[in-house]
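The structures considered in this document are given below.
The numbers here are math on the coordinates, done by the rules we state, and not lab data. Please read all numbers here as calculations on a predicted model, not as lab measurements. Cβ atoms are built from the backbone, for glycine too; each structure is taken alone.
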Structure 1
Amino acid sequence: MWGDTGVGKTHLATALTKEFLAQEQEAYLLSTEHYRLPTDLGPRQVWVLDDLNSPYGSFMDVFKKIVLNAHKKGGRVFVTSNTDYERLMDSAFVLDPQDKPRYVDRTKNVFKVLHVTGPSRREQTAWYK
């Protein structure tokens, strides 16, 4: 899920995590401020990664490990970002531009992308107005 700042991506990520926990699923919410990856990546875990557009490479490494774990062992990964899908996936998986056709072919139909649009809720409620 990607879109501009303030459209509610973090709010949705938090609500989604709470819903999975209410269903007694093993769910984790990670953000750029709290992105430490547990050492015991297991099957059928649910990962919600909020604000993946961080300029820090370590969070992108965590994203890649979680996606590969879900691919091998099952599970779900939800991501919010200010960065569009193609640029985000390129920065995580495509190290060599010549590998892009292979990467695109392998991930086709694996990811569902939602572009969230609308007015910024933060701008509407800003204290400085």
Structure 2
Amino acid sequence: MQRVVLLSGKVYYELVKERQARSLNDVVALVRIEELAPFPFAELEQMLSLYSKATKLIWLQEEPRNQGANTHVKDRILSVLEKLGKKGLGLEYIGRQESSIPAPGIGKLYQSQQKKLVEGPFEGL
């Protein structure tokens, strides 16, 4: 696997469809973290150790960057990477920009943002 995408929520199903449509099942791993508190440090460490050759690690969320789980999980995921000796890999964020509202309220804008969100982890592959 070249990329590992960590995420939580129903966007997982959209990503599975997109990965399949692009025939990237052997290139991009999708890892759902559904229990955020207490954070599953040991389980994540075990899962990420399976993808030791990954060159990119992504946290993806539907919510704006200043909402959702990003602020909760980022340092925790980085600590797991450090324990695995992969701190240099870093953690890329894919999601909506910071916002004072959880959704734009305009259907076309939402659809455009959602499309960008779902396509993001597969760019360049």
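In this comparison of 1, 2, the computed figure 2.5 for distance in nm of label points 7 Å out along Cα→Cβ at positions 45 and 85 is attributed to 1. Taking Rg/Rh (Cα atoms, Kirkwood Rh) as the criterion, the top-ranked structure out of 1, 2 is 1, with the highest value. Structures 1, 2 were shown, and mean projected area of the Cα convex hull in nm², for residues 21-76 alone at 4.9 was computed from 2.
Here relative contact order in percent (Cα under 8 Å, 6 or more apart) was derived from just one of the structures 1, 2, and that gives 29; the source is 2.
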